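Taken together, the values in this text are just the output of simple stated rules run on the coordinates, not laboratory data. These numbers were taken from a predicted model, which means no experiment stands behind them. Cβ atoms are built from the backbone, for glycine too; each structure is taken alone.
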Structure 1
Amino acid sequence: MEASEIIEVFQHFLEETYSERLLDALRKDQKSLNLAFSELSLFNPDLADLLLDQPDDVLRSFELAVEGMNLEGDLKGFKVRIFGLPDSQHLQIKNIRSKHIGKFIQMDGIIRQKSDVRPQVTAARYECPSCGNILNIIQLEQKFKEPTRCSCGRKGKFRMLDKELVDAQKIVLEESPETLEGSAQAKRLDVFLKNDLVSPLSERKTNPGAKIQITGQIKEVPIMLAHGGQSTRFDLINEVNHIEPIFEDFTEVTISKEDLKKIKETSQDPKIYQKLTSSMAPGIYGHDKVKEALLLQLFGGVKKEREDGVTTRGDMHILLIGDPGSGKSQLLKRIEAVAPKCRYVSGKGASGAGLTATVVKDEFLRGWALEAGALVLANKGLVCIDELDKMSRDDTSSMHEAMEQQSISISKANIQATLRCETTILAAANPKFGRFDPYEILAKQIDLPSTLINRFDLIFPIRDLPSQEKDEALASFILELHKTHELEEAPFKGDFIKKYVAYARQNLSPRLSDEALEEIKRYYVKMRNQGGAEEGAVHAIPISARQLEAMVRLAEASARTRLSKKVSKKDARRAIELTHFCLAQIGVDPETGKIDIDRITTGISASQRSHIVTVKEIINELEKAIGKIIPVEDVVREAKTKGLEEEKVDEVVEKLKRSGDLFQPRPGFISKI
């Protein structure tokens, strides 16, 4: 087909099918028109085939066709954006070969990097002083290209008439994790955006972490060698024609009218909470309390922004600590399948930079660029971190800000940035020695920094203790599963749970009722002041303000399961029950039998702190009486009069030595630093 014929056919197509949409775009002062490939191929299959083979010429003809129409408005530079290519044109980044260069293809992936928008020369026009010939040079390389010779034989010294500038931006597209096979590494491709694709409105679609589908043509880019010559190898770049975001967080899940009707009907069921809980992980036996907590984690609490600019997070973080083979990773994998935007990372394979963000060299702008990590990429979604105990202390400390303030601050090179990460974290870890010791206190066996543990709303110890009844039920459940490959029918499918949760999160922000508020307040005050403490001793703090906020979040999530706008007394009770269940298992101080939050959050219980205070007093008194160097025997003897056993004193002395308060000048003697 000739160019004039393409223009004619396309004008006819627009008049017949797209005239209203075109006029609407011009009225809104838009510079592009989205056009479905299927409609074009129905109208003229030959033109559609030609578009796939020679996109450059055909798209230019389309633009000329629009400019040639007698319509009001500025049609110069009006672009035609094609989407919905046939399956034969869908390619994965790893399958791109030299035969695809210059062809029109469609691909999807996740944006990993994004440069700033800068003007770039696309073409420059030169005039030959000898013969007056106009030379149009297209600029594809990084180096500015001038004409070398004219047809009249003149070489060099041509006069530039004008140059065409467009807004340009480079993004790095990476294959989606679900398309990878076995040990394959995710391949990346540079993607080039121009004109209205980098307008402020379009820019929001291309933030790092977003999943997009692009239509464009593959072009080769020359690689320049260090000594100035050109390499025989070429780089590939995709010049984009159309971008469409593939939304995957809760706020963007589309819900049809039938879905909405079913959601509304289901929410009226009095047993909705139990049904949703049993549908969470039907392939995993037991762990009912954990499944309940995971369901509430999906629904999440309500994020509150106050007038003074302070925000309170709505996302709740859960930590599962348990024996090997107790189904922790299976639970994480199941949640990954239900949550629409989820990332799964494992302890040893994750670093602080990989979780938060890292600064990389940007080849396009010759500067630095930010590359988002898992917590940022899953903004408004969920991150599952397996083997949390295998991560180094430096890497886990980078999560503190992300968990509480829900932002990540970067100050590296010349980049000062704060990235948003409103991300829910579900983590799993093993105890200190791989398995829980039934005779040792649980809190002592959790080998994680106390500052990190403190930020988890709920901590579940999952213990694998032999018991005839339970083992029989578990064995028959697992073996039956292997025999038939079929699960008992769960009340709801994963897709429905996804839509139900999305609807609740999009439309409901439950508020605490007075009864619910009273219920939580009563529990909090009762726990804080239970039993009282002897005069002069260190009080055990059973629960802190962080747990109070956690209970509010759990109660709000519970109200969302019923699609209710008010948090009832029943929701508050459910939140209290879950919080108490976790505290009672992990936070019990063995010496006093009371719940002590410091057991979990600082690693030193109130009774231990009380012993430390007593020993320190004894050392101070002996220092005044004896002098700087104090025999340990004297400390033990004095402590016995105050009711402290020898082993307790030894434990405290060791702790003080480790913390740098005491040192040992010679065996059997201690001295204050």
Structure 2
Amino acid sequence: MGKTLTEKVIEKHLIKGTLERGSDIAIKIDQTLTQDATGTMAYLQFEAIGIDRVQTELSVSYVDHNTLQTDFKNPDDHRYLQSIAARYGIYFSRPGNGICHQLHLERFAQPGKTLLGSDSHTPTAGGVGMISIGAGGLDVAAAMAGEVFRLKMPKVIKVYLTGQLTDYVSAKDVILEVLRRIGVKGAVNKVLEYTGPGVKTLSVPERGTITNMGTETGATTSIFPSDDITRDFLEAQNRAVQWIELKPDEDAVYDETLEINLSELEPLVATPHSPGNIKTVKELEGLKVDQVCIGSCTNSTLRDLKIVGSILKDHTIAQNTVLTVSPGSRQVVDHMIHSGEMAHLVEAGARILENACGPCIGMGLAPKSDAISLRTFNRNFLGRSGTKSAQAYLVSPETAAISAIKGQLTDPRSLGKMPKIEMPKKFRVNDNMIIPPISEDEAKSIEIVRGPNIKPLPEFNPLPEKLKGEVLLKVEDDITTDHIMPAGAKILPLRSNIPEISKFVFNVIDESFPDRSLEKEGGFIVGGENYGQGSSREHAAIAPKYLGLKAVVVKTFARIHLANLVNFGIVPLTFSNKDDYAKIEQGDQIEIDLTTLGSGKVTLKNLSKNTDFTLTHSLSPVEIEVLKTGGKLPHIKQKHGQ
């Protein structure tokens, strides 16, 4: 029986376990990436492990999230990150150089390698045939220290592409179609593997758009084969030596199949407040638009901005519409300047922002009250834009550009024949904003720079046999990490200061949660399906832990958040009977007996209602041991005798 591409790459890196679906496996990690919003905490954790130098083939620290410097906090963190990179043998991409996923695809992603990143959109690198997985910062810190990465062997969905995209229909519409078919939890613990003749019609940047936003389906990762299209891309980036051919066996067996005819797709839009709420642009055409934002790690490539430039050429944006453009990298900007196409953006009235995440993470450019904002981003969660009353819609660059001109949501096919763009045969490569590692001997003399906003890690104690306390909050389905630990210009700079950032936990749902948690000396959260969807931010676990959160009881968990809860000693449990969700309310006093945790089942006693029922979990024996020691960091230190 033949193997899928996913199985081939995982098997090559398999340290423990088998390829049996759902089984516990451990894989070797070749590369890691961090970004500054998650990186400060990841490197504090790496320091605490006590390893003298990173053990990976390559690790890169990017600064792309917290670049809006309204006070000392962000620039202080940047200096900390730069000194850490120099001390421990890490590449450092300086502020303003670009977005981590765009840059990694350009300069470091390699077919057949594994990549672990402290950002949920790390799967972007699957566009060149990598197994690239988003994870919490502590998992990335552990990988940099030489630890294996543990996960459940995912199922593999074959996404079979035929046909070819028509004019003004793009890769963004492909992934929106996938989301329309399977929703935001349809690929949890699964990999989306793209095959079929339609694959050959997609460039690497287009593939990267698709793998990037595959994260919104809950997928562990997404991957394309490494073929002659991949070779041409790497050759254009002066990295042809890194190319290898990778493809599934012809008789590979998949767990599910999804067939998409690219020729039949039309422009799509994700409506508020979920990437899974998909409609056609035609259905909503004419919707007045106040703001249009083009960029993010999903749609900030040279290909995307060339298309946008060709549409904006000789036009001016509508009088009541604001247009912003966030290029993905300096390489993109360099090309747009030298080709003259940057002028089309400027002359049309676009506000050219820094090569960074910017509005996508709520770092500036919040829309006005009650605004309709079209975004080429990957998420449109409630309040993520920085304006809770705003309505964010996710669209392709083509749809965004024509809508900015018209001032209303417009089907780009109304423009007629699509202009041709010329992609360079050789990219303008200039790595002068990436600082490479220095020698190990030189590195030992580096002094780590710590600003006053960087606080020590909280201590986490071993797990008791029984957990007792109050249900502090009961929430519905699809609670995101943005709900749990919001981002934005006010909160992101506090990522290295757990006591301060914990004051914003569940801020968009219940502003009283932090104070109540401290007053009650911690307690429990009860939730519905897909709890913890979205970002990899481990602060959605570590900040509630600081407030005393003991366990989370839900119908189902999102993969990364489940792992983060374990990493910080919070017990993740699920209802064995989902109807039991209705039998517990906020304010109830409960007790959970953990003495039977190893059996896969525990008993929850609702002391307020004098009832009890069974909870279950999917934890491996190693994860149970991690919980018992108080979390992953004390577990690793115990393992190394520290």
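Computing helix-only ellipticity at 222 nm (-39500 (n - 2.57) for each DSSP H run of 4 or more, over all residues; to 500) across structures 1, 2 gives -8000 for structure 2. When log10 I(q)/I(0) by the Debye sum over Cα atoms at q = 0.09, 0.10, 0.11 Å⁻¹ is calculated, the result is -0.93, -1.07, -1.20; to which of the structures 1, 2 does this value belong? Label of the source structure: 1.
Tell me which structure, out of 1, 2, gives 14 once relative contact order in percent (Cα under 8 Å, 6 or more apart) is calculated. Clearly, the read-out refers to 2. Looking at mean count of other Cβ atoms within 10 Å over residues 266-273 for structures 1, 2, the greatest value goes to 2.
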